[in-house]
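Derivation of every value follows stated rules applied to the coordinates shown; laboratory data play no part. Keep in mind the model is a prediction, meaning the values are calculated, not measured. Cβ atoms are built from the backbone, for glycine too; each structure is taken alone.
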Structure P
Amino acid sequence: MANRPGPDRSYSLWLGKYPEAGYWLKGGLSPRAARELVKAGFHTLEDLGGTNREKLSGIPGIGSQSLAQLERLLGASIPSWSRYWLERGVRPQVAHALARAEIDSIEKLGRMTREQLLSFSGLGEGALRSCEAALGRPLDSAARDRR
């Protein structure tokens, strides 16, 4: 049986591999949440600016407790872009997919083509219909423009 490093040594090795995670660990996040935030490019509280709950929730290891801790550290709530879409009558699943895709306004949606919208994960034909209903018009199509 091979000698395995003890817990303190394992932790030191882990922290050596993810040194930036120490910032989040000091902020009270779990090791997994700290590591995954760093891997996603969030190294400081300032890096969280402009992001949303849905994007952070999509990071492995970031759940409701991690979000609550991040909000405590920020001293402010992290906005939900899903709520924006829900208020415009978009179905919940579509609202979450739009938020994860960082489509945060009706104006941004209106500038997209059908093909661009359908290229995002979780956005299919049903989502397209829901988005077009919220927009009040069909999205343009690059394919139709080539005819």
Structure Q
Amino acid sequence: MSVRSIVSIEIRAPREKVAALWADPRNNVKWMDDIDRIEPMSGELGMPGSKYRFVPKKDGMAFVATVISIDLPNEGRLHLDAANVAVMVTDRFSAMGPEITQLVSNELFTFKTLLRRVLGVLARGRIRKAHRKHMESFKDFVEANG
């Protein structure tokens, strides 16, 4: 069992700028309010094959991110791994005009135990709401730094 969440959002900034801000993991703490810091683990930060840890604030969940692929300014793919869940993230950037970018963020949550699978399915609404909140925060970050 898995849970998929897809968020589509328009950002007032050129596609190249949006994709570049997304691709730099150091920016995550600037728009993800539940992340305290990132810790590089291996490889060149943000490049395919590199790994880094999301260190949460307070009681959040720690994830290890692996950059699967970067095809800027078109797409970026990450794999996030935590104790009870793995998340495949595919974010695509499309120019809707010279100053408007459509970001389509696709997250596939795969739960690692039977109990987590049941809880994950029951929490679909919260997962999707949190995903939308993160994308809205990213939009606000980009538009404030554009």
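Match the computed value 45 of percent of Cα pairs over 25 Å apart to one of the structures P, Q, and report its label.
Numbers: P: 45; Q: 25.
Source structure: P.
Tell me which of P, Q gives -9000 when you compute helix-only ellipticity at 222 nm (-39500 (n - 2.57) for each DSSP H run of 4 or more, over all residues; to 500). Derived from Q, not from the others. Highest-scoring entry among P, Q, by FRET efficiency 1/(1 + (r/R0)^6) of positions 10 and 138 (r between Cβ atoms, R0 = 35 Å, to 0.05), is Q. The value 31 for relative contact order in percent (Cα under 8 Å, 6 or more apart) was derived from one model only; which of P, Q is it? The read-out comes from structure Q.
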